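Before anything else, here is the set of structures, which you'll find just below.
Derivation of every value follows stated rules applied to the coordinates shown; laboratory data play no part. Just so we're clear, the structure is a prediction, and the values are computed from it rather than from any experiment.
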Structure I
């Protein structure tokens, strides 16, 4: 098997580059664009009917797959680069060798190659804390932004835990943390829960009714939320030394 040009990556930039330059695409991880990241591009990109980066990613990968440019589907287990050959492991126990003329790497996850590291990635991580809301599920907010890096933004969405028609919301909170902070209790999922509850309370989002005060006003408990899971991804990339046939790209959609 031989490819003239092949792109390795799982980001929207990687799949868009492969689409625009007629390259084969090998998706090297299960990382996907965050579903609430808006797609902010003009009509020249041909994606103006799509609202989010995840929608654009899914549309491009579908078209690449239909056209035969995405041969290994949603992800492979690992890739090793030896000279002008890719050793692709799409699943355990299977190795496929692919010769190439040019290889463009956007993401290095699950990829092994001899190229020298020129600069490590920044010590920053995007943390997404997904929470199930038990009380305080109905309100008019879709997003709340704060001035802090810990619980930087809260996204509310229609709960997927409940079937049928309803207006109850769960949430996911975004933070920007360092590697050291990721191991500290002050930035844990538990503390994220407490801070989110505090922010929601300040915005007038209340929990269930607890009774009536002495002056006749209704009294409410604070909202109640429970951590579901935490997703962590690094921000930025390592920089590597290019070789004759292997190039490392860090391009925005506009630059592509």
Structure II
């Protein structure tokens, strides 16, 4: 037995009726929702799953919260937060309007951060075989690409380029551009690395847990291009705006090294 959050939500029935679904619980082939009787006492009303056409559920706040924890490198806490939500969503994933694939993708990111690649890959495969949402499928392909050990940088860049062309989701785009930035940095293609990282910070700055990674990459690219002023400015922005991120610690170490130079 599992329950949804307390936020406003409804069930759309095959009859065309939309009914409140506070305290939504699935019990086998029934959906149970909380109601208040005419006497003011709490109770439950049941609807057969087969009579429900669609659910209108708000996005679980744990998606954003766990994503922020992942950005801070706190993968254990992120997984502990998102796993029960994904587990609940899986019980209702056969009904349109569920958030299972989205929560499962966050779970994948946390698993990858914990080096649990086998579990993450299995979950990505499950997501890909179940979801029909093109954005979800592209995000799943991205997770596979991020775990692939490419031996040819050109092939890796082509893979991420293709994914960028298939999505408009800011988080998926951010991850793909950052991955390209990392490849360019490794290949000493610093102008291209800088462009990839700045694409994230300029076009997708709002509520984006990947901004610290993009700022760190941009700072590294500036430093390699011997643009010390912009490197320092970027590191300071990273430290000031995202002080709890792992990248902020790296930026502090870089600034400290610069201070010690004669």
Structure III
């Protein structure tokens, strides 16, 4: 059971590197309320989210980490994440964090793994009345289509105002995201992956770039004792004339992470 659980979660969360540590110690005996705690930390030159830089184009380094508790038998988990953050558009923001809770598993004998979770984004600010916090519902699935190839898909709607954005009438601007990520295992800990996604809104005229498409390609290398290195290239279809702070333009990202 534990070995199968570990494989399910690692493949299912390949596109969500912070949450991949949920299964890091799945073969351990449960040590707290029928579950285990795992952790993950990462350092990189910048942090990307759906094609845009969350650290204002390497102006601040990306440092993030999380702690997750996962119930051994049910696949229910909960945790907390923290990260550095910088936007010239909202200069008072200096960090981001958030709690998350969810459940993963496999649909019968189909080989399709699912993961459903809530993630609440909290932006830490030095001052100002603007409140950008919001919550997303992540609906994800993946399947090993060959021995080495896994296909991951996601649909992510917001449950309130995306980044606190309101219309002129005060209504919430809802955000929606879809993405697909194939990951191919090359062997000896090497893997290549690519993502294509689309972020759109109920009222795109209230969001600076409007709706946008994004894509990335990357390579990862798993090392001993939970260490991993990765390099990825990111781009979007946001026009440079609209992207006044250039956070939606081309980015090359490198990172080193450790699961424990």
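Summary table
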| read-out | value |
| --- | --- |
| Winner on volume of the Cα convex hull per residue in Å³ once structures I, II, III are ranked, highest first | I |
| With helix-only ellipticity at 222 nm (-39500 (n - 2.57) for each DSSP H run of 4 or more, over all residues; to 500) derived as -1500, matching label from I, II, III | III |
| Top of I, II, III by relative contact order in percent (Cα under 8 Å, 6 or more apart), largest first | I |
| Origin of the derived value 51, 27, 13 (Cα extents along the principal axes in Å, for residues 123-186 alone; candidates I, II, III) | III |
